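Enquirer: Below, each structure is written out as structure tokens.
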Structure I
Amino acid sequence: MVEIMIVVLTIALLSAIALPGFRKARTQTLLTGVANDIKVFGDAFDLYALERGGYPPDYHVGGLYNLPNTAMEEYLDAEKWAKETAVGGNYNWEGPDSYPYAGISIFGASASADVMRKLDKILDDGDLTSGFFRLIGANNRYTYILEE
């Protein structure tokens, strides 16, 4: 009986040591996926702008499908765009006709500021007040700027 208790105690101790590392790795993997999606979407909007002479207009519709126009479906996966992100919320296009920039924002992100700083570190400089990925104070959205 003592041997079984020692084995159980050892397993519990090893689990307590390993669990934080697993959580950190899982978070890092999810954030890397979001960063990859943002980069792929950014490339799609850049290609659209290159081929059509400019970025599409701003588009804010609260539904599941929130691409600025159906022509964007030629450039990116609309289903992936419409899915909720790993940091909460949905991707949203902020066009240069309504903002002084063109960018991809995360509308309704529910992750903590610390998690978003980690995402910023993957995408940019780790500072949410500057760089390409930042928190825009006017609309309180985390936005990846493609053009200013």
Structure II
Amino acid sequence: MSTLEVTYTPMPRKKPDGTLKEVFLPYLKIYLSYKHNLNKIPIPCLLDSGADMNLFPAQWGETVGIKIKSVESEKISGIGMTEIYGYKHKVKLFVVGGKSFESEVYFCYSQQMPLLGRNGFFDKFKQITFFETVKKIILDY
């Protein structure tokens, strides 16, 4: 079994009073490929154990040649039951420092943060463990 260990990424967040604080989030860098077109810049994606699927901003798919609207859109419900529309495409994901695999990603024009979810990412690993107190993730594959 192989293991990849990733430390959380510090990110700035605004507090209610407008000042900034630092929060640590479980980001993982991936490369995206479609029909042998590989993006050259690693994409920092949030590992989201509450997300049903992978959801990326549409522009990331466009950078590797995906015609986003070439498939039927699907309604996706999120936090607070807000609804957005995504377009599902088969791609290849390359985890920086780890494995690669075929997956489905929903690309959405109203999505800003790339999310890696349970179907299409978490299910590709034997185990993913979040260690909140030490701010790291271990991915076993």
Structure III
Amino acid sequence: MARNLRAEICVGAALFRGDRLLLLRRSSALEAFPGTWDIPGGHVQEGESLLGALRREVREETGLAVTVERPFHAGTFDYPRARGRQSRTVEVDFICTVRSKRDPRLDPAEHTSFAWIRRYDARRYPAPELLRKLVRVALASRHRGSTAD
């Protein structure tokens, strides 16, 4: 018997300026992964394309416009919700570039700081294992210039 599985769709942007990847520190007030480091991204709205959602989320979270290069990762995970609940989430992540030299503009309700990191810096930014893996894959994929899981 088939099960009806419901999942939310999310996108993420591994946003590079040269060889540096942008990380955002999540506000401690957020219910999911508070105070940890992450890449820009978020939920796809009804009727929105993946690339449209990606560009919107990056613009909302950083004020930056991006060039989307290619997808580098797709996977599912359980997104933490209020009162210990979780929602099944499918996320597709893309390698992106930004040419602007200006700093990201952050909404302090969502993110409190940012960092442009190199490969060897990643360990210094605390994140849940899922997010650490995503950063490692993004940095390795960008370094190799090929798609990775």
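Any read-out appearing in this document is the output of simple, stated calculations on the displayed coordinates, not a laboratory observation. A quick note: this is a predicted structure, and the numbers were derived from the prediction, not measured. Cβ atoms are built from the backbone, for glycine too; each structure is taken alone.
Enquirer: Could you figure out which one of I, II, III the value 0.80 for FRET efficiency 1/(1 + (r/R0)^6) of positions 12 and 100 (r between Cβ atoms, R0 = 25 Å, to 0.05) was computed from?
Expert: Considering all the candidates, the number was obtained from III.
Enquirer: Suppose you compute helix-only ellipticity at 222 nm (-39500 (n - 2.57) for each DSSP H run of 4 or more, over all residues; to 500) for every structure in I, II, III: which one lands on -1000?
Expert: Checking each candidate, the match is II.
Enquirer: Comparing mean count of other Cβ atoms within 10 Å over residues 36-43 across structures I, II, III, which is largest?
Expert: Max of mean count of other Cβ atoms within 10 Å over residues 36-43: III.
Enquirer: Now for a separate question. Where is distance in nm of label points 7 Å out along Cα→Cβ at positions 68 and 92 largest, in which of I, II, III?
Expert: II
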